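Taken together, the values in this text are just the output of simple stated rules run on the coordinates, not laboratory data. The shown structure was predicted, so the numbers you read here are calculated from the model rather than taken from an experiment. Cβ atoms are built from the backbone, for glycine too; each structure is taken alone.
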Structure I
Amino acid sequence: MPGLHRHLSLAFLTLSSLCLVTTADAQRMVRMDSVLIEGTVIAIPDSVLPDLELQVTLDGHGLLPGDSLTASVPGHAALRVWGSCALGRVQWETALPARMDSIAFAMRPDSAGVAMYWPTDTVLHPWQPVTRGCFPATSNREVIGILEQGAKEPFESARFQLWQRWLPNRCLSLDQLRSIAALFDDEGRKLAIIQSASCTAPDQLEELAALFDSNHYRNTFLEWVQAQP
């Protein structure tokens, strides 16, 4: 079990950093009080951003361009945003600002990216180049949830079966996939997990070769990567 605990600690640390969660954010996430949210996603003409698709979710509430929201949500809730247009893609997750009973925000997409206007600051998330991988990636919080579920399984074979049931129809970032594969000491299972997953960046899968200690499985993995269309 010490090996599993070590793997889980590394996975949680990696995914927490991916969530853009700082130490202060992590403390906010455990708050159980409620926050009044007033949010707006500004609609942009198709002539400015052709083929724009933008979705915002917060504690089960969803917003599209032109939508507004007034709702009470838990203080630990996270805002998840993903979007795409002819200029590229964008995706992020973030915790709510701390120590506020009510929060108003606005989100505006334009040719530079998606600007997020919080009471405390403004953050621009620029459009990123489109890759041939899947999109959007599964929420980091959902991945952390299944990691915690897997931690309750004392045998690696049971954890492997859990991941096999969970992975289909899910899209993972390269770092999410790295964190999941790193949970397994058995390199055959590690390889099978990577091969069965859909990744947002398949052109970068070769970076995961460092997860394999044996030359046999490292070479088998690299041969598989090179054979991908």
Structure II
Amino acid sequence: MLKKNYNPAKLLKAALILVIFILAIFHQNADAQQMFVDDAEVTTYRSFQIESWYGSRESWFLTAISPVRGLELGTGLGFDSRDGFDPANWILEAKFAPGDLETNGWAIGGVAGMLYDLDGDIEEVFAYVPYSQMIFNDSSVLHINAGIEAVQEEEWEYELITGIRGDFGLNDRFAILAEVAAANFSDAFFQGGIRISLVPDLLEMDITYGEGFRRQETAPGFNIGIAFTPDRLW
């Protein structure tokens, strides 16, 4: 008789690694989104995106689909990676970005979502406007976000969230990522790293590190993520 001596946290971590490995063997727009500042683009119309990242503080496995042009609907599960790999919360999010960034040279959108704990209680509600602008002869992109979030502590607490990010293209395979974001213009942090196009227009990897400017804040820490976005499927 087999003994049930498995560890659920280890199984979840192994499953996440397995999914990343499976995605890597597939052979079309990818965009790993472990950065805080969002872009004004949605996943490929009539297709889906799977993105995941492992961080020193938190990790995520997210899926999104674009059933209507310019609209992206997403959900996913978050894990606490500071001590083990325990599921912590899950998210529902919708993004609307009707413009084509590469065609127009700029795009603007709207994002709204809710974060829940595993009991189904709302922990956070957020909404923001992302704006993206092509720069440096369309070799790089500047992203600006502004919005609000409400966090459930003992009472609801409200914050203004802002951020600016640059994706600076080095060549077709590599880009430098850098961002600064803040809550209420005071609790600010930076994050930077590199984006690698593993399979052009399909599979990308981000490797980043960030921390706060004040109070020895270590978030968001070290993160490594991957995103898989196939071309239109139907």
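For the read-out distance in nm of label points 7 Å out along Cα→Cβ at positions 47 and 103, a value of 1.6 was computed from one structure; give its label from I, II. All intermediate terms of the calculation are to be shown ahead of the outcome.
On the way: I: 3.6; II: 1.6.
Computed on structure II.
Computing mean count of other Cβ atoms within 10 Å over residues 135-142 across structures I, II gives 18.5 for structure I.
Comparing Kirkwood radius over Cα pairs in Å across structures I, II, the highest value is found for I.
If helix-only ellipticity at 222 nm (-39500 (n - 2.57) for each DSSP H run of 4 or more, over all residues; to 500) computes to -10000, which of I, II did it come from? Structure I accounts for this read-out.
Assign the value 4.1, calculated as distance in nm of label points 7 Å out along Cα→Cβ at positions 127 and 159, to the correct structure from I, II. Show your work: numbers first, answer last.
Details: I: 4.1; II: 1.9.
Here the read-out was taken from I.
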